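See the structures that follow.
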Structure 1
Amino acid sequence: MSKNLNNREYYNNRELSWLMFNYRVLEESMDKSNPLLERLKFLAITASNLDEFYMVRVGGLKDQEFVEYNIPENKTQLTPNEQLAEISKLNKKNCINTYKQFQILMDELSEHKIHFTRPDELPKSLQGELESTFDSEIFPTLTPLGIDAYRSFPKLMNKKINIYVDLSNETSEQIAIVQLPSVLKRFYEFKESGNTFIVMTEDIIEKFVYKLFNGYKIERTFSFRITRNADQTIHEEGALDMLVEIERFLKEREKGVAVRLEIDISKFKKINGSFLRNSLALTKDDVFKYDGPLDLTFLFELVSRYKNKLNHLIFKPFYPQVPKFLGQQNIYDLALEKDIFFHHPYESFQPVVDFIEQASEDPDVYAIKQTLYRVSSDSPIIQALKNSSANGKQVTVLVELKARFDEENNVQWAKELEDAGCHVIYGINYLKTHSKITLVVKKVKDELVSFVHLGTGNYNDSTAKLYTDMGIITTDKEIGRDAINFFNYLSGYSSKPEYKSLLVAPYDVQDKLVEFIDREIEIQKAGGRGYIFAKMNALTDKRLIKKLLEASIAGVKIDLLIRGICCLRPNIEGVSDNITVRSIVGRFLEHSRIYYFSNNSQEEIYLSSADMMTRNMLKRVEIMFPIKDVEVQNEIKEIMDIFLKDNVKTRIGQNDGSYKYVETTGKKVNAQEMLLKRALKNTELIQIENANMSID
């Protein structure tokens, strides 16, 4: 009997699945095998993630609610209203655990003589210094904002801390708000007898806020924070200058309507918040009350401040190693012989930077073409591209201006590149260009050769130390021709090319994945052994999920390694019981995308910039590229095997949408730690080989 694959019981809601992922990040702050300062950092990451979730995902749902768009989403059939209610319920549980964990970590930090302290708990000997700090450093920057018939509720900035003040005199009761200025530090340190006391700036303001309101009695104060909708629309149609449109959009985004109100109730447990809620047009579900400081992203700064002093409380430093497939050889010479594989951050990203820097100086290089989605604030790649243009090379750069929350940064880079003489393009209307590709055209022995770098991650030398990504440099002729056609398609006017090796979204990647899954189904039905391994950041595309369910029903074994959102529910009898969903959250952010199909032992492996998400499949320009080199295929298969053996950081997806740590039996295997050790060993082998060559 055929199954109804539209059954909502087979799916997880995208937003609730994301909240479960963020809880897995929170769990890393609970994991005592992680050093204390790293656990604090995971708590900060949890808070930062949640801010973006509310600004974008909840903001989008709020827009739908506002226009009374009540059509259910296509997997779990929840309407926008129902999703918002479920998000609030689950997130409130998560936040309770977050603040319990915050207190646990603060107690542990105090064992190292660093104490998180309220102003009144500060030793008496430091009270004078506290007041002096307020008077000299804080008070001059503050602006009290009264609220009455003549002064309306102010337009408060997104994600900024504010102090709510109830005050009175003999004749009336009043309300005022004091915003924490951006120029102030988020916390101050006070030291005595080898102890350091950390006091939040908003708490100092609350203690001395009476100095702002002469003649009034302070009845009550508490801090609060507003999150605003940043899910704004970039109006591409009719925009003659995309740079101007993006700059307009950035100004508008800070003015979005409120979607969340957070209140610190550590001083007054029974704060209603109705005045703020009504002023911001929010519901009770949008209000979150915490017994602790707002905006835990301040822990990033705290960790940065003490990581040198308490270096035994951070991860043991690791330095990216020499890439196994490159060694000490010249990248251009070696690429003429074979494909070069990179696995970051275990292996250094510097050779990718060198690839472009060397091209910028090489007189035999005629052209460099590259896509840029997110780059670091002081990017050596940008400098190399500018240098290339100065050296007379044809430089074409696609800068994706619509990369969310990097728009301002990318606008600046686009202007700099244009000023340096590079040809800068902004992609295709209504599509984000998320592909990671560089083409270097170089003359080698009177022949023009295309050297192509393809990757799963951004050309960002900073995040390349934190995100796990994979890439290749190849001179494969088919890929080279595809790369030329790809850039010509983006920069000019032509029909979509017929690619020989690359698969390019929109549409083609999704269609080909469906075809590959269908092939595994046919192999299984013919008595073979169908098998699929897929590693990605998120799985949301219903067409692909249904196809994976079909494969499971047919008996195809499927291993999914998905860091974040997974809308497929595994282990449902007769439907998804041949699918295992794993999530690894650890020291590094898992970002590489691998798609493996056994193909009746004629294995095919692809790497990609794309997740199995509808936005990647249909709304972005993405590349999925084949791994043709057998040595590289074997390397990726070994890495896949290490991932599947992880029994320390792996959580297994359950058929109710929850996750549980995998049962640890026998030897402990932490995939990321094993890959670190593996990279170190490879470097040792390269050094030994070079030493032997020198002796010879």
Structure 2
Amino acid sequence: MHPGHQQRLERVSEPSVINLLVADPVQSDIEHIVKTLRGEGYQLELIHADQAEEIRGAIDYQPLDLILARLAENLPSIAELRLMVVEAKQDIPIIVVMDDECRQQHKPARLLEEGADDFFDLDDADHLVAVVRKELRHLQNRKREQSFETRFKESENRSQALLENIQEAIAYIHEGVHAYANPAYLRLFGYPSKEDLAQIQLVHMVPPTYRDALKSVLRRSIRSGKAIEAVELAGVRSNGQTFPMLLECAPTRMNDEPCTQIIVRDATPEKSAYNQQLENLLKYDDVTGLYSRRFFLETLEIDHNGTVLYVLFTDYAAIRYAMGFEAIEQFMLEAASLFKEMLAIEDIAANFASGVFTIYVPARSSTDATALAEKIRASVGEHSFQINGKLFTTTCCIGVCQAQESHESAVQILAHADRACEAARQKGGNQIEVYKPPKEERQGGISEQDEASIRLIRNALTKGRLSLLYQPIVSFENAHEARYKVYLQILDETDKPQPLDKLGAVAVRYGLMGALDKWTLIRALSALIEMNKTGTKPPMLFIRLSRNSLTDPEFFDWLGKRCKDSRLPGNHLVLEIKESNADDCFDETRQLRARLRELGCGLALSHFGGKPHSDRLLRELVPDYIKLDGSLIERLAKSKDENSRQSMAGLAEQAHELKVRVVAAGVSTAPQMASIWQFGVTLVQGNMVAETSLRLDFDFRQYSS
């Protein structure tokens, strides 16, 4: 047989129907592409689109195999096309149509960095065929891999009956949450049904001191791909009781998802009085006799269908300063006694933090949570405390969060109650404040204003109405350190910039901010690549990461690929997380911190220093930078309160000890500038030193000493 004829038979034997989207306004291009591919034996299901909305519609609703796109003024950029594919959760290769004019304006390497899979020269038919064949082959391989996974279903179904009846406690964990638990596992941990475990993370079923060990075992199993022999840990039952256990784990799959199989065995010896004493130490607070913070958090994580009260004593700090450590313990004991008798047996009260009691009133309790809050407020205000021969009175503020059927975590519910308590304190104290969700959340629908914002954001993504602004972060010590904060700017149909603070909140609420984060990172990395090509040393860019990206399990893999493709050192990129987001999503932030170190990228906590426990968050996460909250700097500039200054000095000193750089952000006046010098802060961002610009060309040497 003639070799050419043999080659043609092999080509035809490949999958020959292509669902093809061509984004190209030039009709002659389309005719050339169609003629070339059909000449190679391919059948085409062709969709032609030359408008952004048509392209988005095809990506969202059509079964596409390939996208062939020309770069034209009225068509989406490659980065925008890639975002459309990502948003649609599709796997569609993007191939760029190149001609002489395109090659002069766009470097192929940059197109690949922006998200293209490949490109072809329009005047080279063989190039077109080779690229199409390669991308179809890769796509087919990916689909084949997915089909292999489905073959596990049958064997999993056969093993289901065995799992349900076996006496060993077995569970499957997916992304830290129980995907399945057999009856023996439920009995061991004291849960009545599988639904009670559905949203509970495995780390919350061991005491805090064992959580790092548990995570280490799970990571070893996942990375090695092998079973890990039994390790000794401790478990926490649904009633808070702890027990020793042996845990084995192995990577496996369930319902087409990668997960970890764990087998747990109760290793409890005959219980002694000493063991019972240890359990009590973990469960109860030894000062007040209330429950411990640990027990309260774990109880609330397991069951938060009820109401949380956050009780803050107004004069706690002053009482402790004036009377000492032992006296404050007596005060807390006496304060707790004021409301202990008001609680039902189902209610959980804890000595949660310095000067703070928390109370959880489950929905099944006979206690009226609102009435309880008023009784506690009145009792504290009317009571005369007598300690160490001194007589004094005080008041409290109470934040109330009603969390019926809430899908939020225990930490988020407590954060709502904390914010309500702070609102009560700012109104003068001795008050009760009930947390009210944003209006849109309460209505359960999308307001007209939000719909308009969503349309504006989507139009900006599809029509390229996005740009970046850069504001220098000036070092007054080192003129060679070039840093910029990156701001995303969205333009409306009249090219008027829209405030991102409001649009950003809407984007986060409806899950759109992740796409904007990726767009910002793609463009920022492209700017650094261009500078590197010209021989200019790229600066360090600080880029805000939203809650959407922080909680997206696939985000880091996406970022790792982008950083690798850029071929730039990771230290040119610093991701900013707002302190409130880091607080609410602490586990995700800590995991991101560890993985950013693998890439060499930095982490910054922005809007920092506005919480009573900011110092603890700094110690736990140890970021590369903290960016002081602008309102905090303003208060320091205006206030003569020595306590505020001491608190700021302590925060700056702690950052220095941890080798964390401190940035003063939002500095716009001379008094603000003066207020930060006394704390040794030499990294400054704000209009006082430099305004935002479209270019990365600021002369940092003018501010060096």
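Quick check on the output: 15.9 is mean count of other Cβ atoms within 10 Å over residues 103-110, derived from one of 1, 2. Which one produced it? Walk me through the intermediate numbers first.
Values: 1: 15.9; 2: 12.4.
Source structure: 1.
To which of 1, 2 does the computed value 24.6 (mean projected area of the Cα convex hull in nm², for residues 87-430 alone) belong? Could the numbers behind the result be given before it?
Details: 1: 24.6; 2: 27.0.
Structure of origin is 1.
Between structures 1, 2, where is FRET efficiency 1/(1 + (r/R0)^6) of positions 71 and 519 (r between Cβ atoms, R0 = 35 Å, to 0.05) highest? Working shown, then result.
Details: 1: 0.50; 2: 1.00.
Greatest value across 1, 2: structure 2.
Which structure, out of 1, 2, was relative contact order in percent (Cα under 8 Å, 6 or more apart) derived from, given a value of 8?
Values: 1: 12; 2: 8.
The correct label is 2.
Out of 1, 2, choose the structure whose coordinates give Rg/Rh (Cα atoms, Kirkwood Rh) equal to 1.02 when calculated. All intermediate terms of the calculation are to be shown ahead of the outcome.
Working: 1: 0.99; 2: 1.02.
The value was obtained from structure 2.
Quick one: distance in nm of label points 7 Å out along Cα→Cβ at positions 63 and 287 came out at 2.7 when computed from one of 1, 2, so which one is it?
On the way: 1: 2.7; 2: 6.6.
Matching structure: 1.
Using the calculated result -14000 for helix-only ellipticity at 222 nm (-39500 (n - 2.57) for each DSSP H run of 4 or more, over all residues; to 500), pick out the matching structure from 1, 2. Present the calculation step by step, with values, prior to reporting the outcome.
Details: 1: -11500; 2: -14000.
That value comes from structure 2.
A short reminder: the numbers here are calculations on the coordinates, not readings from a lab. No experiment lies behind these values; they were computed from the predicted model shown. Cβ atoms are built from the backbone, for glycine too; each structure is taken alone.
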